[in-house]
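A.B. asks: Multiple structures follow.
Nothing in this text is a laboratory measurement; each read-out follows from the coordinates by a stated rule. These figures come from a predicted structure and were not determined experimentally. Cβ atoms are built from the backbone, for glycine too; each structure is taken alone.
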Structure 1
Amino acid sequence: MAAPERILELSQAVYRVATDKIRSIKEVTGTTRILSLNALIEATRAGDAGRGFAVVANEVKNVSNNINVITQALEKELAGAIQDLMHLGETIVQELRGSRLTDLALNMIEIIDRNLYERSCDVRWWATDSAMVDCLSKATAAAADHACKRLGVILDSYTVYLDLWVAGADGRVVANGRPDRYPGAIGIDVGQEPWFKDAMAARDGNEFSVADVAVNPHLGNALVATYATAIREGGEVTGRPLGVLGIFFDWSPQAQAVVKGVRLSDEERAITRCLLVDQNHRILAASDDAGILAEMLEIDTSSGDSGDHLDSRGDTVGYALTPGYETYRGLGWYGVIVQRPHGADRH
């Protein structure tokens, strides 16, 4: 970005220099015309003795007039050319900035997609664990206790989760991986949660459900992305659903690492906002920590799945729709980067 903007700066500098120098030439030619006029007056007073001096004065006047004509033509042509150059420079800078912001927005959403794809794999894999299956098929205290310990072992290796819950077909949580941190989880009724109902209704073990990022009051009011799938009889893909495994992705630190890790210069970082938004353009994560789950972002997506535009404030907006990753189709989320014009000061 530095090179195109430098070209624009140089074009503006050339315009200023040219304007200043043309003004100076006009001042000189104006002074010259006054001097030639004074010389003609004095030559007239001198009569025959001043005729030769009058010829020179007239020639100086003619030269001055010619210079003035050339200067005016130069001013008109040069001003038009430089204005066109500056306009072209501004267009190029805007196009390059918009294209770059779009690429960075796509990179953000692709990172999240890959991350969430792994979550969809985790939940489908862990639901086949014999400890989860036994917990629901045997329905004994010992089986539930073993499931809690097994979930705890998983959590020790996967630090991106707050907790993992096993819920029976009635929607009651019977085991969780962190009973010491979240002792109230067991016994919670999640039967009406969309993620639970969708998981129970899934056709087979290859399917999973996912809920929008939301505050979970049972997990310390943390923001979580919830993934779930049915725990099936015998751990088989086509087995009868016995209940659901729900896993709670610790959204805030993972999402913040993505939006704050965008490759920007220090100068850009001060005027740029990096965001992840849902299908309704509601902010899910923001590099400035503002508006999360509360602000609806202004995005013109008429260009298609990705593109850039100027918003109502004159800021450049680059956006990219989730392309999905592997078997994860995405949730209609967007990566978005909003950048103020260089030099703009807003409070």
Structure 2
Amino acid sequence: MARTRCYREGALVDEGFPLERVSDHLREAGSLVWIDLAGAEVRRLPDVAAELGLHSLAVEDATSARQRPKFTRYEGHDFLAVYAVSLDSSTGILTTHQVSAFVTASAFVTVHADDAPPGRPGLVGELLARWDEEADLTRYGVGALLHGLLDVVVDGHFEAVEALDDQIEQLEDLVFDDRPRDRDVQRRSFELRKSLVRLRRVVLPMREVVNTALRRDIGLAPSELAPYFQDVYDHVLRAAEWTESLRDLVATIVETNLTIQGNRLNVITKKVTSWAAIIAVPTAITGFYGQNLPYPGFAQHSGFVTSSALIVAISFTLWWMFRRNDWL
């Protein structure tokens, strides 16, 4: 069933009541109601929308995926769409989960597809814990509930950025490993870069969302809540800047890996060329002495000694010169 809570004068007075009792709580002065629709309960959103007078376009946006993070004003209520994220540390793959919210003067409705995304304890669990930690803020109205949601979502962005930073440090170790691991570096860098692009898409628009919620004409952030919203906004800016810097760092790692591959190829080519030059010496000498015509030392023991001595001497001289010049 849908999760519900009712606050009155900053105190939690009821919890877990059915949706049919929402109207009773809203009729009481000073009441603030929270409704959470997750998974299969999203089908009950039209009933809640009819009760609270929610706009049909906002309801459509809440039930359709792939919305851009946004804050939209309608007559009588506000609508926002944000994204909670989770990162698989083993693969570096980032997944996003849309969370929509309707904000009225006395009600806060959250809508999301899954209550417990993989790798996270659950959005609702974190949200309730955040509200309980800052229970005194609920006396300032629905803006306190909105702040808790934004704070939880942005903290999730921060956790993902930190985890990606750790993954990139491991990628740097792979690049400079003594054993060439080019395929692992290429695959891992591609996965991390794709995750960073996906994270950037949901982090950058959050600046506009939080900044809009901070506006005084919106009325969601009174002077008592303004510092809390400003703190969330600062975290959004840091997460966005960190994401951009990590994207640049991954690109630098890819370029560095290509440079290392080029240098490694040059070293191999230089060594192969040096050995080819050394091998050419006995080939040339034995080819000369293999002529089918008389020459000094032909069919004599001295000819064998001379050719062998030339092969050893010249080959050793070339080997010594290449070693001295660091070609071998």
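A.B. asks: From which structure (1, 2) was Kirkwood radius over Cα pairs in Å, for residues 111-158 alone calculated, if the value obtained is 11.3?
C.D. replies: Computed on structure 2.
A.B. asks: As an exercise: percent of Cα pairs over 19 Å apart, for residues 143-206 alone, calculated from one structure in 1, 2, equals 46. Which structure is it?
C.D. replies: 2
A.B. asks: When distance in nm of label points 7 Å out along Cα→Cβ at positions 87 and 199 is calculated for each of the structures 1, 2, which structure yields the highest value?
C.D. replies: Across 1, 2, distance in nm of label points 7 Å out along Cα→Cβ at positions 87 and 199 peaks for 1.
A.B. asks: When relative contact order in percent (Cα under 8 Å, 6 or more apart) is computed for each of 1, 2, which one produces 17?
C.D. replies: Derived from the structure labelled 1.
A.B. asks: Going by distance in nm of label points 7 Å out along Cα→Cβ at positions 223 and 239, which of structures 1, 2 comes out largest?
C.D. replies: 1
A.B. asks: To test your reading of the models, identify which of 1, 2 gives -17000 for helix-only ellipticity at 222 nm (-39500 (n - 2.57) for each DSSP H run of 4 or more, over all residues; to 500) when calculated.
C.D. replies: Only structure 1 yields this read-out.
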